[in-house]
Structure P
Amino acid sequence: MSYPRWINQEQNLREVAPGLYVGNEFAPGSERVRFGIIVDLCGSSASLPELYPSYASLLRIPLIDGEPIPTEVLEEVYDAVWSGQRRQLPVLIHCVMGLSRSASVAYGMLRTIYGLKHREALLRVVTPEGLADGYPLRETLRSVSRWADARQRDMA
């Protein structure tokens, strides 16, 4: 199967690896995927709680778009994604548009959990629209890339 695999264009919802999804703030309400874990990087779970299924575990970490993503946040998301993968639970990482914060964090998970190289991971998470608009934002992606590089060195 080739990735990304588009689930819903309106929700910018796509599967970037088996069981790992990226989407916008409306993706948690998807009727096509029953998410086991949802990582909310924009705080929508507080403003749109009706979109979040009660059966899903929620990790809410509101971040500012375009800012570097702290290492502690990446480690927390890594633990959630790794747990979901081990338990075969679909994991959604989302932000407002599904282009920068969520794409950058998913990129890091693809590098560290799935062992993908930079280019392959980037091509799975960047949408044509996002690429045209410069998403994921340079500083956001750069911080995640540095974290992934360091984590891969530590694991080698």
Structure Q
Amino acid sequence: MVLMEKKVIFREARESDVDTLVDLVVRLKRLNEEFDALLKVREDVRDRAKAYITNAIKDKNSLVLVAEYNNKVIGVLKADIRERFFNDPMIEGYIIEFYIMPEYRKQGLGTELLQLAIERLKQRGAQIIAAEFPSQNKIAVEFYTKQGFRPIINIHAKQI
């Protein structure tokens, strides 16, 4: 899809966006499930996502941004400001959710949304930005690498 009619708007999420954001976050979680069985989505995922997004929009240590096109939310980025207890720089912006609807990808929207997030997180005191995503998600690895990110921690899991 070529975005020609109107410009994409990037903005902070509002409570009126919650239902749409729940749909996007659930889509992201189901996509993550495809990368690894340990990321199996819970049955109550929609309820959990609604509470999660609603709380994040209200939380001063969270940032929820949306990409909107023709009055439709087509992407979401959720990040938190958190303290790194043992490392300098001490304050990091931590991207936890990042999803652009497939039909709107490969047009630079992810890069623009990420750059806005970095600016906003920096304004809130972040001195480093980290991103969390499934290690088998080669698309995310390629995207973040292109944006100047590099791996610093691996998390390994085993179901017991």
Structure R
Amino acid sequence: MYALFKLLHLAAVVVFLGNIITGLFWHAHAARSRDPKLLANAMEGIIRSDQLFTVPGVIAIVATGIVAAIYGQLPILRTGWILWTIVLFSVSGLVFAFRVAPLQRQLLALARTGATSLAFDFQRYRALTLRWELWGGIALAAPTAGFALMVLKPAL
């Protein structure tokens, strides 16, 4: 059973991290056009993919991780690489909830307004994008570091 839950855990991590990375890619791809309609479409897709893949991925990662640790007889809070991964994962979730998601909504609103008014303020959009990329980078780096801890299992 341990191997099965570990497999499910890793699959959830792949979906979670992959979704974040592809979201960044598709937004950058749309931003090259400077077209507010394409940017709105990309941001709508990113927000939707977060609802379909990122949030369920978080739930699956936590649930399968806990069950795998129980089956593997690993004390969750006394195993350093697990504890620090939980800390990093929590940091990522907080950054996403309080910085990334609000910025995504602002970017979407700005792009939608620009698409309907024909007066798109790309410089303002770009400034928001830089903030979104910074916080998104933190929200991605934290679980990526946790992924490395889970694979390498250093003595912490």
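Computing relative contact order in percent (Cα under 8 Å, 6 or more apart) across structures P, Q, R gives 33 for structure R.
Tell me which of P, Q, R gives 17.9, 60 when you compute Rg and Dmax of the Cα atoms in Å. It was calculated from structure R.
Taking distance in nm of label points 7 Å out along Cα→Cβ at positions 47 and 111 as the criterion, the highest value among P, Q, R goes to Q.
FYI, it's all coordinate maths here, none of it is from the lab. This is a predicted model, so every value here is computed, not measured. Cβ atoms are built from the backbone, for glycine too; each structure is taken alone.
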